Structure formats: structure tokens, C-alpha cells
Structure I
Amino acid sequence: MAFVQAIVRGYERYGVNPAEALAQAQIAPRDLADPQARVTALQFELLSGFAMQQLDDEALGWFSRRLPWGSYGMLCRASLGAPDLGVAIRRWCRHLRLLVGDITLDLAVANGRATVSIAEHRALGDFREFCLVSNLRFLHGYASWAIDSRVSLMDAAFPFDAPPHREAYPLMFGEQVRFGAARASYSFDPRYLAMPLRRDEAALRTMLRRALPLTVLQYRRDRLLGQRVRELLRTRGTEAATAEGLATLLNLSSRTLHRQLQEEGLSLQALKDEIRHEAAAEQLRRTDRPIKQIALAVGFRNEKSFSRAFRAWSGLAPGAFRRQRAAAPSDAP
């Protein structure tokens, strides 16, 4: 309800009665004063969209001048022809500066993190929280849509104390949210920046008819998640041995990890088996270690269960796989 109240403040700034907008979203005016009241994502979408058009301000009163209806669509269109997400985000940040001077967005890459942050150039007053949250979500939603993949966030930070409705933040920004920071920002794996845009002008026109869900709800598919899990299983074996440990490394809950993998058509057990197979095959090819030692090294309790699993993976028993590789012609000159 705090974000509904922020939209109502936009109406107050322009001296317009919000009654029609609230009615469109089926939000009772009496609920505005109830800090425990909630609205659905659809109600918030309906309210925001109606208010942006009625006030002819997509910023809903945040800035020193209006952002006329269609401004964020123009930002989307200006970034659409970019060769990859990194260029698209930088274009978004650059073009936003042409529209408003109250804030600027910036993309920086360092220490294995890509970070989008907001610099504030004037006091935003009562609009501050809603403005910062919305601008981060606008860009995040567009970025995820443009590459057709959730851009999973490592963390998010905000330059104000935790609000009473802090429980809403993980729904928008993931599990790791910090308050009292120097700037509003979020960070993510920089490999997303190299992903190509998968949308065209026709897809953009369709999306803009209902763009607001991208700013309210998390994009479902994460094309990079399976790859990130594989790498952690390879490099952080002890810490990533359980779903809980792996989820911690990814800044997710274990439930979220399983759900997102399932949405990608993957399972954690299948990925673990894939990495075990890969490691076992490498040791069988390149070492003379006894099969029992290899079985223990890749996480099996005994040679028998390892042999059964390896045959299921490759169609050969470990010993036969090793003999086949030994009989193969050498690649050396």
C-alpha cells in the first residue's frame, strides 16, 4: 500500500482527484490509511497505467518536470537495436539523462560484478523511495525481457532505512537486500551483459501494451542459472554439495533455486550427475587412479554404485571406458 500512497501523492502534486484511478484498480480509498493493506500485482499495474496516462507523467510526480506518456517506451526503443545487453543498458542510462536531470543511472563492471546504480541530483522528498525502486525495476524488467532471461540479482541496496513494508523488497529484488547504503543499486553476473537481445520491433509493440508487469513481477526464465550452477559445482564442490549451500552461494533460497531450475527444464540432481560424469570421465582418461578412488573422489560411497551410475551416463562401465580411451589413437604428432 505504500506504493499506492506514492501514486496518490503524485495526484496531489498535480491537484487531480485520484478517485477514478483507484476505482479502475478496485482499491478502496479507506484502505489507503491501512499499513497492513495489500494490493495484487494486477491492481498495481492497473493503477499505475491509468495514473501515468491521466497525469501524462510516467514518473508520477517524482521529477522536476513531467515524463510524458510514452517516454519509457522511447527508452526501450532506443536500446532495442543494441548488439548485446551491456550496450542496451548503457544506451538506456545515456538517454534517460536527456529526459531528466534529477537522477542519473550508471552501469559499472568491476570485481566480477555488474552494478547499476542511481545518483540523485536533487532532493526527491516523499517520492524518493518509489522513484528509486521504480527506476531500478523499470530497467531490470526491460533488460530481462530484452534477452528473454531473468537477470538474477546478486544483491540490491537502498539509501534509506528499512521501511515497514521491507518484506516486499525480496519479491522485487531477490533475497539479498540491504538498506542504509550510499546509493540505490543492484548487482548481477556480468556475463549477462554479453547476451544478445532477442526482441524485435513487433515484440516491443506487443510488450508495451502491457509493460508494467515487467516492473512488478520477476521475469521467470534465467538462461544463465544452469551455467552458474555447473560452475559452482565444479569449483566450489564442498560449499555447493547441498542445495542449501549452493543456494547461499547464489544468494537465493533453496526453494527458489529448485523452482527456477525447474522453470528452465533442469534439476539440481541432473546437474550434479552431469558434473560427476564429467569429472569421472576426465580422471579415467588422464590418470591411472584405481576406480574405487575415483568413485570416492566424485562423491560415491562405493565402487559398485559408481559403476552403475557411470554405465547409465556413458553406456560403458568405468573399466571399459578407460580401456576404450587407452586403445584410441593418440592425438600427439
Structure II
Amino acid sequence: MLRVLRRSARGVQTETCAAGWSPGADVVWIDLMKPTREEELAVEAALGLELPTAEEMAALEPSSRLYQEDGATFMTATMLARSHEASPFATPVTFVLAKGVLVTLRYEELRAFTLFSDRVPESDIQSGTVALLDLFDAVVERLARTLDDMADKVEDVSTAIFRRPPGGNFRPLLTGLAQAQSVTSLTRNGLVSVSRTLGYAGLASEIATDPECRAHLDTLQHDARSLTEHAGYQSSHIAFLLDAALGLINIEQNGIIKFFSVVAVAFMPPTLIASIYGMNFIHMPELRWMAGYPFALLLMFVAGVLPVVWFKKRGWL
């Protein structure tokens, strides 16, 4: 799918792209979302550049992700997709700044792009450079929102862990922490990738020669660094909560084991007495004694109580 933003239009429009397609002089942003090969070739022919392949976008080498070619600046960043769903993941997105036009190439729906598109009617975007910086504004804002949402979730889990009634189920709490850690880690990786991309964007002549764009870029870099530090702190907090939850689980398990150990020890003497009087010997002193049965019961009771009293005196109960 190909979407286009023009200076004369007050919104992003979907267009049909085929061989011989021309963007026009008023185009500032071309968004290729899951493009067909025909759409890629049409955009490449119209702008006179070669877009990276999906394999090149996924490559980790800086030379494949950040480079300049034929007067255009190519930047590929790793973005967080479906952050609020069950299985979030990272996806590469390529930004190309060429001849005053911004071209984006992606293969997943991203909330940041939707947020940017919704703001277009209220913005005054006259160049691809401004579109690039405003789009990164939306990306950073979306990552910040994701961190805030995960922070709220972690706070709820933290409260549940330390105010949980005895014997409660830890499974949903640990599952929530694991998901929050996964999303936070992916968000931090995305912020690091965005920071590298923003640093390289400063080399583009369209930004380097424009003081206003340069100031905007510096602000974005500062925001990305701050959020990266916040994501690192949040990961540490989640690790602490995981350790605390596991510690509480161990304490409860130790309490259960201690209880059964005390019960086993307390029943050992009565069991010994019952075993003695359960032996079938003919000559047993208490065998024909009228008070033998209550005496045996009393003896077993006293033998069971004495260990419990001793445990309490030693502070083991």
C-alpha cells in the first residue's frame, strides 16, 4: 500500500502506484506499507534511488542500516510493534530523505505512524525534513507512552505482590511482570535504535544546514536519551520485583515445609508408643490392666504435646 502526503492536501491519501507513476512536485512524504514489488519499482524509478530490501533492513551492520547514496540519506531503525498485545515484537522501518521528500518503508502497522497521520491536518508540513522530524516526534511519544503504561502495570503488580493475602496465586503476577519486562526491553532497544538513527540524521544536508531543524533534532535526541535511561531504571525495578516475588514464594514454601516437619516430629513419639502397644506379645505388663487403654492414650497425647511446647519455646513456631 502506498500513502502520500502533499503540501496542497490536508491529510494523508492512499494512491495507486504502477509503472510510470510520478509523485509530483508537492509531495513531502511517501509511505510504503507492505509494498508490492511493482510499487517499490515505481517509487524507485520516480525518485531515482534504490530502496533497501527486507533482508538489508533486518541487517544489524551499521553500513546496511545507515548510509548515504546518490544524495539521499538512508536510515533504518528498529521499532516496537503491537506493544499492547500478547506478543509484541521488533520490526525494521527505513526512512529515506531524498530531494526534499521523505520515504518510509515498513512491513507492519505502527501506532506512531497512525498518530502522525492523524496530526497532519493540524500541522504545517512543507518539506520531507519537517515530516521526518515530526514523525520521529510521534515515534518517541509512542515509546514514552508505552513505558508509562508498563510503569502503571508494574506498579499495580508491585502493590499486588506486597499486599497479597497469604496463600494467593503468584502465577498471574509473575506473568504480568514477565510481559512488562519483555515490552520494556523491546522499548529500550527501540529507543537505542532511534537514538542512533537521529544521530545519523544530523548528517543529512537538509538538516545540517537548517538551524531550526537542527534544534528540533537535538530535542528529539535528548528525549530519546532520557527515555532510554528511564527504561533502564524500569527494567531494574522489574528485576527487583521478580526477586521479591520469588523470595516470598520461598518464604511461603519454607513455612509449609516447617509446618509439616513439626507435625511429623510431634507425631513420632505417639507413633512409637502406639507401635509398642500394638505388638502381639503374650507377656505385656499393661495387657490386662483396666487403665491400660486410657493410660496409652494419655501417654501418646503427652508425648505429642511436649515437642510442640519445646518448639514454641525455641521460637521455631
Practice item. Taking 0.95 as the value of FRET efficiency 1/(1 + (r/R0)^6) of positions 142 and 230 (r between Cβ atoms, R0 = 25 Å, to 0.05) derived from one of the structures shown (I, II), identify that structure. Key: II
Point to revise | helix-only ellipticity at 222 nm (-39500 (n - 2.57) for each DSSP H run of 4 or more, over all residues; to 500) from the coordinates reads -15500; which among I, II | key: I
Point to revise | Structure (I, II) behind the derived value 1.07 of Cα Rg over 2.2 N^0.38 Å, for residues 102-269 alone | key: I
**Study point:** Which of I, II leads on mean projected area of the Cα convex hull in nm², largest value
**Key:** II
Review point. Ranked by distance in nm of label points 7 Å out along Cα→Cβ at positions 286 and 302, which of I, II sits at the highest value?
Key: I
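Every number here is computed from the coordinates shown, using simple stated rules; none is lab data. No experiment lies behind these values; they were computed from the predicted model shown. Cβ atoms are built from the backbone, for glycine too; each structure is taken alone.
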